[in-house]
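Peer 1: Okay, got some structures for you below.
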Structure I
Amino acid sequence: MKLMEGKRGVIFGVSNTHGIAYGIAKQLFEAGAEIAFTYAGEVMEKRVRPIAESMNAKIIMNCDVTKEDEVKAVFSELEKTYGKIDFVVHAVAFANREDLTGEFINTSRSGWDLAMGISAYSLVSLARNARPIMNQGSSILALTYLGGEKVVANYNIMGVAKSALESSARYLAENLGKDGIRVNCLSSGAVKTLAASGIDGFGKMLKSAVLKAPLKRNVTLEDVGKTGLYLLSDLSSGVTGEVVHVDCGCHCVYASADEMELVTK
């Protein structure tokens, strides 16, 4: 029997076959899970639908996570189709490009509200609507990044939004623990994704990560996907309110010997 056989859930935020959400979906599918997919708008549907169909998805729905009625509609359909579900993956984030360059101090009020609403508050909305149909022992997983804990150049408002996301996950873990529902965050290292392409200097970030990481390489989608599978499966039955780093160890190193060799006197 496969690890996720008989398990059913939904992923919000798959956008293409190069993204972290896809890496997790692939591992879940290969482990026997039934996965529902959402997309935001017609452009994204053209990317998401082929992926969802390749994984035999029974539910492929439009959902703007900032609209409560659309979130409710997704979970209503999940209940009609499956009755109860076992996992939810939150892989949704967005900020205006101008708020990801220059100085954080220049973030606009509208840019702040937009990034926080889509990238952080949406987890609260998804959890609230998922709660009534989630089985005991089920799992909610949100994707985050080290920029939520430390300053990362050009991450700006998204770093603050990820901080809010991680804190929200801890409070949700406390709220939902009594229902047997776990809530965790997966903090991936730098991976070449569509989302990452919006960050200035991302190529340099990849090279810097190799210098800093104890494993001396960048993380892969398979690395991240397998950890996502762990956090969504019964293998992590005692883990909740946690931020699990999958970054080849970058998060634990302030300055590596390789980096120090590059510094001139």
Structure II
Amino acid sequence: MRVGILAGGMGSRLSEMTDRIPKPMVEVGGRPILWHIMKHYARFGFKEFMLALGYKGEVIKDYFIDYHHRAQELVVHLAQGRVEHLGRPAEDWTVHLLDSGEATQTGGRVKRLLRYAKGQTIMLTYGDGLSDVDLKKLLAFHRSHGKAATVTAVRPPARFGGLQFKKNRVSRFVEKPQIGEGWINGGFFVLEPAVADYIEGDRTIFEQAPLERLAAKGQLMAYQHGDFWQCMDTMRDLRLLEDLWRSGKAPWQPRGR
């Protein structure tokens, strides 16, 4: 099964970084967040990816074209123009690098990915969010209900520590990893080909009319994931992900795997 990743956004709230590179190439622990996302899918056996490129898509193309060399130590024989690779092979992934248009909205990118998949069920996620969601269980849930689409519902992460107080005296401070109420779209979709029929074209925002119509028709199911999920929308988010990686306790990618 192919995994579609929306990798064409500008990431305006991370403009300190994204004036030079597309948002999925912003690094966490010395690797693009896109790599972390793909690594998570690969852990569950999903190793064929379709990347819907847009803003500065050439940066992502160059990264994967050079990936085999980047991933290994090298010996360069200058006289022969030959490169010898040392150490273990690079990841066994197949990556489709698809130009979906710089101005194309998320719905247009999703529709193009579904068409490219030629009638096959696909998994889909955004190029800026990390989670420890069990992707095998997600897929099994999707197959169990027979509807057109499944979205992973997550708890929104708390932006600030929680305070409890009495008469201005703080009685308890809790730095909550997630708030306890409500569910939001966390990405990590499974989509049937029929979802393309709910998307008009390149100007369609996937999170608006298509998902609303799918829900109204009873064709959208939610897989509830109450554990780790974190988007990378701001510098604060990026610092949080960096801290988790440096701690050696990154929930989305256990070290050594």
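Peer 1: For relative contact order in percent (Cα under 8 Å, 6 or more apart), which of I, II scores largest?
Peer 2: II
Peer 1: A further question on this structure: For which of the structures I, II does the calculation of Rg and Dmax of the Cα atoms in Å return 19.9, 79?
Peer 2: II
Peer 1: Looking at structures I, II, which one was mean count of other Cβ atoms within 10 Å over residues 20-27 calculated from, given that it came out as 25.6?
Peer 2: Clearly, the read-out refers to I.
Peer 1: Assuming -7500 is helix-only ellipticity at 222 nm (-39500 (n - 2.57) for each DSSP H run of 4 or more, over all residues; to 500) as calculated from a single structure, say which of I, II it is.
Peer 2: Traced to structure II.
Values in this text are rule-based calculations from the coordinates and carry no lab data. In this text, all values refer to a predicted model and were calculated from it rather than measured experimentally. Cβ atoms are built from the backbone, for glycine too; each structure is taken alone.
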